[in-house]
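FYI, it's all coordinate maths here, none of it is from the lab. The structure presented is a predicted model; accordingly, all values stated were derived computationally and were not measured.
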Structure 1
């Protein structure tokens with residue numbers, strides 16, 4: 001199964017209402033959060049780390065007019081960074097590619113939370129899938145052993161058919177697994193409680209942060225090496 005051509009992934013998003021699409025986008029983006037926090041961004045990007053950190057906190061409020069205004073204000077400030085003012089920057093290394101994808105996904109949420117359409121939501125989910133798959137490819141091509149290699153191989157050996165069918169590496173597979181888990185929790189959430197503050201929401205936020213932290217651990221082997229032989 002080719003994850004890039006699997007219409008069922010888009011169909012999952014098409015079945016959601018606007019609130020659920022927003023929750024889906026936030027949960028996907030959460031999986032790229034730690035690389036923004038842990039690695040220094042180039043100074044000439046001019047991206048305020050405190051603003052990015054605050055935005056991620058803001059995003060876990062329940063969607064509505066107040067949240068839309070808060071996100072719009074934060075993203076407008078983010079767009080004032082030199083990186084986004086001229087959209088010109090040097091060919092990024094692997095870590096910077098991940099950071100740029102995360103920033104790009106943040107910008108997608110500024111179009112109006114209650115108008116977040118299927119294409120925008122799928123864009124965020126797709127880019128997280130793509131970067132997860134790309135990291136796997138870079139690890140496979142690297143001469144440096146991945147620090148989590150044994151644990152990753154064990155995880156892949158125990159995959160169920162629903163995830164195994166995509167024939168992805170560790171990060172690609174684990175991202176898809178989390179995407180499916182988030183979808184199930186979002187469509188089955190109780191209507192009388194906020195998703196992000198619910199037990200299921202808190203658990204999935206924690207799982208997303210764990211994934212994101214593992215992402216950083218594997219990225220560190222590329223921290224001082226230019227890796228520009230391909231693009232996600």
Structure 2
């Protein structure tokens with residue numbers, strides 16, 4: 001294997017290491033973004049449930065007030081019955097009592113239904129609040145870890161770049177530019193091995209002539225005719 005290829009492989013090892021660090025940071029940022037969205041949804045859900053429980057509570061209070069007013073009216077009207085001697089007035093008052101009793105029963109049924117719904121929503125609210133607390137704590141922890149990782153990665157990548165700059169002095173700028181361009185276009189792999197006469201970047205057979213050149217350990221830079229990655233052939237000697 002030629003000296004230039006060895007240098008390019010060293011550069012790629014450094015670049016892949018940096019890529020791994022950057023990928024880890026991106027995953028952390030994506031997770032933070034997901035947590036932020038979950039927290040936002042939970043916050044919105046809490047606001048909606050609180051508004052609903054507020055409406056249900058008002059309805060429950062209205063039913064309670066209807067029951068109270070109806071009960072007081074029934075009690076007062078029943079007391080009046082004892083002093084009424086006119087049949088027409090008696091029937092009218094009796095009708096009012098029945099109407100008040102019906103209103104009270106309907107209010108009691110409505111209150112029971114509302115109370116059941118209110119209990120369900122309050123339970124749901126407790127669950128969502130617990131989820132919000134959990135996700136908020138998770139986000140806070142991850143944010144701290146992410147900041148630490150970014151700082152450590154920045155220091156490590158700075159060292160890698162310095163190392164890369166030193167190594168790259170042995171290779172022409174035009175070749176470095178070509179290598180970088182291939183890496184950008186080919187998922188970070190600019191230099192790949194040839195195994196069983198197939199490029200290990202695209203896994204397509206290369207022409208026999210190129211394979212023979214690689215086997216001889218030529219100093220010439222040979223690229224894959226299909227994916228255009230720089231090729232090398234790792235033999236027992238190399």
Structure 3
């Protein structure tokens with residue numbers, strides 16, 4: 001569920017370096033892959049500077065690398081293939097605080113497909129799909145406070161302990177929840193209930209508890225036997 005892996009933050013942050021940003025912008029604007037010499041000549045850089053920034057961008061996943069002989073030459077005497085760079089196909093998404101809008105879109109799409117196939121109401125289908133997803137998240141999670149806090153933090157909820165309750169400072173679906181509160185809060189509740197179910201946490205429950213500055217759901221328990 002982590003929509004903003006640390007590597008994405010690192011990759012996008014690397015573009016703050018002005019020369020590296022120029023190199024990246026040049027490469028992504030080209031119709032075909034370019035070499036270190038191409039970039040150096042186009043931007044007026046030393047070849048070593050061009051190579052340094054191209055390699056850094058490749059290491060971050062912003063550029064893809066391939067090898068090919070230039071000019072269509074092949075066979076003996078054609079020389080070594082050149083190292084070429086092009087814009088990577090990888091998508092980067094950085095939201096601070098963490099958001100998971102791609103997951104929401106996927107759950108909405110699954111719900112619509114399920115509703116069309118079964119005749120279920122879209123809202124019921126969304127809850128079912130969210131609960132199923134949550135069970136998958138909980139499958140490798142234990143039921144101690146530390147286990148749950150770690151799992152919820154990985155999902156972007158920014159959990160905090162408060163007595164026997166775990167409150168969630170961040171909602172990964174914040175903008176959607178502001179526009180479609182009932183539907184998104186219901187999805188959140190189903191997802192987190194599924195997580196507890198998947199983890200086998202029978203003495204805890206997810207409940208709706210809307211409050212300013214918090215996610216609409218909190219985790220209560222351990223519950224009295």
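Kirkwood radius over Cα pairs in Å, for residues 150-213 alone was computed and gave 14.1; which structure, 1, 2, 3, did it come from?
2
A value of -15500 was derived for helix-only ellipticity at 222 nm (-39500 (n - 2.57) for each DSSP H run of 4 or more, over all residues; to 500); which structure in 1, 2, 3 was it taken from? List each step's numbers first, then the result.
Details: 1: -20000; 2: -28500; 3: -15500.
That value comes from structure 3.
Could you figure out which one of 1, 2, 3 the value 127, 38, 29 for Cα extents along the principal axes in Å was computed from?
Label of the source structure: 2.
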